[in-house]
Structure I
Amino acid sequence: MALLEISDLRKSYRAPDGSAHEVIRIRRFELGERTQMALSGPSGSGKTTFLHLIAGILTADTGRLTLDGIEMSTLKESERDRLRARSIGYIFQTFNLLQGFSVLENVLLGMSFGVGADRERAVALLQRVGLGDRLHHRPRQLSTGQQQRVAVARALAHRPKLVLADEPTGNLDATNAAEALALIRGACEENGAALLLVSHDPGILARFPERHSLAELNQAGRPEVRS
């Protein structure tokens, strides 16, 4: 069963000269429940824009995007926010942790936008990612790899059905990147969440049996073929 269904999705940005620059034009895309998929693409290819469209952070110009049976294009902004808080976990490349709060507070705050703060679950997740002894540390007191682990725990804290990961290993060395990827994939599997990860790293992409090139899916900038 498809958790995410996309058809005829288009997104353009206005260039400084006033012309429209199309970034996304995807005719068809599906992601099944509990499926783990990687999308490849170089910087500037539209990977982050695509994830933001799925998350409802951006709205498409045209097309249909259905998540867990809900058509997102029909929702108001507040309704998209609630759907995202309930059903989507997002792991950002730069982690987006709140520096003034502890590790535990970062996870609890992430939960508060969805199902509500659950301290027991937050602690259990942080223990799962190896940070049980760092609950009250601030992000700046952690290594880059440890901050990554906080971001993973936060993304899974509200039991999302879909986790989106935007170059989640981009700031890590090869060894830590491999460990972080194993952690993300394992945590998603344990929590029953589907995973859509975008990366330009061949080593990361090779670990996904199901992977696609965004360029193959995306027709943006290509001439349309008319019969």
Structure II
Amino acid sequence: MPKIELYTYFRSSASFRVRIALNLKGIDYEPHFVHLTRDGGEQKRSEYLRLNPQGLVPTLVHDAQVFTQSLAILEYLDELCPYPPTLPKTPQDRAYVRSLAQLVACEIHPLNNLRVLNYLKDTLKQSEDLRLNWYRHWIHEGFQALEARLAKDPRTGTYCHGDSPTVADICLVPQVFNAKRFDCSLSAYPTIERIHESCMNLTAFQAAAPQKQADAE
């Protein structure tokens, strides 16, 4: 297989997702570290923008092709290396797992990512307390819905769907990491906490954690 390169930042939730998937599938990759806050943000440099005009991480390069957007990269990796799969077998279950993943990746995360927090701080001049309240509000609104779905669905097992990790777990774990980083109480979400603990017992998730990355600070 041609070498895979991953442009990543240790604290990026989206990069964390891709690192988990690469680890689960046992795919070796070469990391390139893009610091999102140093010197105004290395993702804004012209050489990186030529690679990814959005100026976001992760960016994955494989066989001279450039891939962006973490959910698209996860599905690409599943097609490139089908075992172990991170999507279930049936169309119904795949749609369900995708909906769980997108609840996190499309509904919670975009409202709380670095660009939004910086805009609240630098442009709207919001205080640290108000920014923290913003962050916690969207975490709790999203986790309430996710907890309700996971707690009542018979397909919930050791992980979000059954007893093998899927893209739902790959998206959930980085979001829980961020929630803890911002001191969000998770006591109201026992199913989410249980699943997160199960995931973090796996080497693939442990090795992908922000504090384990070479660029961690």
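Where a number appears in this text, it was derived from the coordinates with a stated rule and is not lab data. Keep in mind that what you see is a predicted model, and the values were worked out from it rather than measured. Cβ atoms are built from the backbone, for glycine too; each structure is taken alone.
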Report summary line: Highest-scoring structure on FRET efficiency 1/(1 + (r/R0)^6) of positions 51 and 131 (r between Cβ atoms, R0 = 30 Å, to 0.05) (candidates I, II) is I
Query raised in the report: Can you tell which of I, II yields 0.95 when FRET efficiency 1/(1 + (r/R0)^6) of positions 27 and 75 (r between Cβ atoms, R0 = 25 Å, to 0.05) is derived from it?
Result: II
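Which structure, out of I, II, was FRET efficiency 1/(1 + (r/R0)^6) of positions 3 and 35 (r between Cβ atoms, R0 = 25 Å, to 0.05) calculated from, if the result is 0.65? Write down the numbers at each step before the final one.
Details: I: 1.00; II: 0.65.
The value was obtained from structure II.
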Report summary line: mean projected area of the Cα convex hull in nm², calculated, reads 13.8; among I, II the input was structure I
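Suppose semi-axes √(5λ) of the Cα gyration tensor in Å, for residues 83-178 alone works out to 19, 16, 11; of I, II, which structure was it derived from? Could you put the intermediate results ahead of the total?
Values: I: 19, 16, 11; II: 31, 13, 10.
Going label by label, the one that fits is I.
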Report task. Taking relative contact order in percent (Cα under 8 Å, 6 or more apart) as the quantity of interest, name the structure among I, II where it is greatest. Result -> I
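Assign the value -10000, calculated as helix-only ellipticity at 222 nm (-39500 (n - 2.57) for each DSSP H run of 4 or more, over all residues; to 500), to the correct structure from I, II. Walk me through the intermediate numbers first.
Values: I: -10000; II: -15000.
Matching structure: I.
A value of 14.6 was derived for mean count of other Cβ atoms within 10 Å over residues 67-74; which structure in I, II was it taken from? Each step should come with its number before you reach the end.
Details: I: 14.6; II: 19.2.
Derived from the structure labelled I.
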